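Any read-out appearing in this document is the output of simple, stated calculations on the displayed coordinates, not a laboratory observation. Being a predicted model, the structure only gives us computed values, none of them experimental.
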Structure 1
Amino acid sequence: MRKTLLAEFTARPGSEERVAELVREYSARVRAEPGNLVFDVYTKESSALAYRIFEVYADEDAFQAHLAAPYGPPFNAALQPLIEEKESVLTFLRPLGR
């Protein structure tokens, strides 16, 4: 079963360029993961500081491999002081049955 989630965070004012740079670099690496199916990065139309990242992995094993990737912790460490939240807020999603 696919693993789908929405990651949300808000860049601190003045950190917009650095956050965008970090997210672009990180997203390129995640998209190259064999089990990643989707890694789409958005900002809200009403606030370019508010990030929403829609992620889909082939299955739980692919998601766990993503979590274990060596570039994840340095990304999170660099991002943390630049965002309002303590860390990205993750919402795991389930498809609606037909």
Structure 2
Amino acid sequence: MTTIERDGDGFAVDATLLAEALGLTPAQVKERMRDGRITSRCEAGVDEDSGRWRLTFHHGSKACRFIVDDSGRLLTRASFPVRPRAAVQDKDEDR
């Protein structure tokens, strides 16, 4: 698979596609997805965007976004810099 495919309620994105967008190797993508260094968000379009989905991936100071239709056909893609996300602190540490 070198594309995006519908997978139940979500989508399966090929590691090669993510690697190209984030400047990593496919092996690094798989490892960093497993350990949580790459995070993702899947959002359904509403109103005039109904039937489209926005898939966003964050890794360090980089992000990539894929807009796909219901079947997973890639409509647009973009990579861009972002502020690195701060690590989530345990609430007990704030006390």
Structure 3
Amino acid sequence: MNERRRETRTYLIGYALALALTLAAFAVVKWPLAAAGTTFGIILGLALVQVIVQFRCFLHISLAKSSRDDLLLVLFASLIVTLMVSGTLVIMFNLRDRMM
């Protein structure tokens, strides 16, 4: 019973944090208080914190020894996706330059 209560509390905290971070990102874009570059940096920072919240609260991935394998799996998958996307962008920009 105690384990279920703790897990429910983790989900509720994660939901509240994710909602707050999402609303903060929308607020920064809706009411810009800084230059475009600074706003972009704030959005990137909020996105990074959002990823950490998602990993910790919903995927239950932490830096503990028992969940390091899960963390390495997620990081490796992210690396592969990043390589695929960046390679595709390089090819597309190269083709665009050749067409112009």
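Using helix-only ellipticity at 222 nm (-39500 (n - 2.57) for each DSSP H run of 4 or more, over all residues; to 500) as the calculated read-out, with -10000 as its value, let me know the right label among 1, 2, 3.
The structure behind it is 1.
Given 66, 38, 16 as the derived value for Cα extents along the principal axes in Å, which of the supplied structures 1, 2, 3 does it correspond to?
Going label by label, the one that fits is 3.
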